[in-house]
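Since every read-out is calculated from the coordinates, none of them should be taken as a lab result. In this text the structure is predicted, and so the values were computed from the model without any measurement. Cβ atoms are built from the backbone, for glycine too; each structure is taken alone.
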Structure 1
Amino acid sequence: MTVQHAKGASPPASGGDDARAVYDTLTDDLLYDPAVGRATMMGYPCIRLAGRFVASYDAKLGGLVVKLPRERVLQLIEDGTGEPFAPAGKIFREWIAIPIVDRDQWHTLLAEAVDFARKGLAE
């Protein structure tokens, strides 16, 4: 599987593992918060906040998967940023798959996902 890169961005020298390396680096940055930890979701590495799923790395896709408000997911699908996350054909309405490796975009989406999970804790 070829990993896609943001338009105009040079692919990292690490080859096919670069998407996972970007995911690992960005999620490592979230671990300063004791409520954030690593886990697995459907066999894939993921990040959780106080037990709530936040994001995952989908090795089949070679991209980021994040949990966001449904309206934001629809917006990202509409503008072409992501695609529905549908493991085994079932669409998860609050999850979006981001197949293009873009460190800045992934950083922003991870921050949004953490904020969304925090809001869920307050309910």
Structure 2
Amino acid sequence: MLERAKEFLQTAELALEKELYNGCAANCYYALFWATISAMKHQGFKQEKWSHGGLKQKFTEVLIHKRHIYPAHFGTWLTQAYAERLNAHYEVEGAGVTDTKRVLKHTREFINKVEEVTSK
């Protein structure tokens, strides 16, 4: 699952290089989604399918607030990336350049932390 997250991250980085901000924003969210699933699985959650809201809620509740494995801002980053993905897909103006670059930076940090935790 973390490999899928990395693939989406790589796709996001390629999209940014080509100034394809909507593609970058969408793929950042997908990378975060799969990295979060990887984090949950590593902590013993065996759920086969996750809703976007359910995954964020459970990750925030358990892995951030109860177990203190991940920093609190990771929950905020998931929310922001999801909002930017919605902008990319459904809003006329699409994903913003500055916001997309920020989401990409956060996505890299998030995946690095999940990789660090899950490799122990």
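Hey, mean count of other Cβ atoms within 10 Å over residues 27-34 derived from one of 1, 2 reads 25.8; which structure?
On the way: 1: 12.6; 2: 25.8.
Derived from the structure labelled 2.
Assign the value 21.9, calculated as mean count of other Cβ atoms within 10 Å over residues 35-42, to the correct structure from 1, 2.
Numbers: 1: 13.9; 2: 21.9.
Comparing all candidates, it corresponds to 2.
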When FRET efficiency 1/(1 + (r/R0)^6) of positions 43 and 107 (r between Cβ atoms, R0 = 25 Å, to 0.05) is calculated, the result is 0.50; to which of the structures 1, 2 does this value belong?
1
Among the shown structures 1, 2, from which was the value 57 of percent of Cα pairs over 13 Å apart, for residues 59-98 alone calculated?
2
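For volume of the Cα convex hull per residue in Å³, which structure out of 1, 2 has the highest calculated value?
On the way: 1: 106; 2: 89.
When volume of the Cα convex hull per residue in Å³ is computed for each of 1, 2, structure 1 gives the biggest number.
I have 25 for relative contact order in percent (Cα under 8 Å, 6 or more apart), calculated from one of the structures 1, 2. Which structure is it?
Details: 1: 25; 2: 36.
Structure of origin is 1.
From which structure (1, 2) was helix-only ellipticity at 222 nm (-39500 (n - 2.57) for each DSSP H run of 4 or more, over all residues; to 500) calculated, if the value obtained is -10500?
Numbers: 1: -10500; 2: -23500.
Derived from the structure labelled 1.
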